[in-house]
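Chemist: Next up: the structures, one after another.
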Structure I
Amino acid sequence: MTEINFATMNREQLREYVKTHPQDQAAFYAYMDRLQSEPGIEITSMDQFERLVREKIRQSPTEE
């Protein structure tokens, strides 16, 4: 069996691999490590938080 080099995959490729190979624990842990190592959104004020929430609400599909 050929070993997969997860370091050569971008985040989306690794995510798809994990989704299609749920039994591959090494892939899962590589993906979780990747997510933790990437910077997230840093909230520095309540105004910034409220703006982000409004943007997400605007971007979400509306129910009709």
Structure II
Amino acid sequence: MAKKKAPAKPKYTYFVKKAIQDFAKDNGMMVGSDAYDAFNVVMHEALSAAAGRCKENKRKTLKAYDF
């Protein structure tokens, strides 16, 4: 069986690690070091999808409903 190819690492970092750590601590959890990359990929995918919807509607401004 073929291994799944890891998604390309996004060019930007879309979050502050301390904010994720604070959220986890408030919920009685800890954050694994691999979670930051995974979170960044999810954010990149959401932003890319929203940008696509924005362009489809011939706009240059991301709006809440694009998400």
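Every number here is computed from the coordinates shown, using simple stated rules; none is lab data. The shown structure was predicted, so the numbers you read here are calculated from the model rather than taken from an experiment. Cβ atoms are built from the backbone, for glycine too; each structure is taken alone.
Chemist: Once FRET efficiency 1/(1 + (r/R0)^6) of positions 31 and 55 (r between Cβ atoms, R0 = 41 Å, to 0.05) is calculated for every structure in I, II, which label goes with the largest value?
Modeler: Once FRET efficiency 1/(1 + (r/R0)^6) of positions 31 and 55 (r between Cβ atoms, R0 = 41 Å, to 0.05) is tallied for I, II, the winner is I.
Chemist: Using mean count of other Cβ atoms within 10 Å over residues 23-30, single out the structure from I, II with the greatest value. Each step should come with its number before you reach the end.
Modeler: On the way: I: 13.5; II: 9.4.
Sorting by mean count of other Cβ atoms within 10 Å over residues 23-30 in descending order puts I first.
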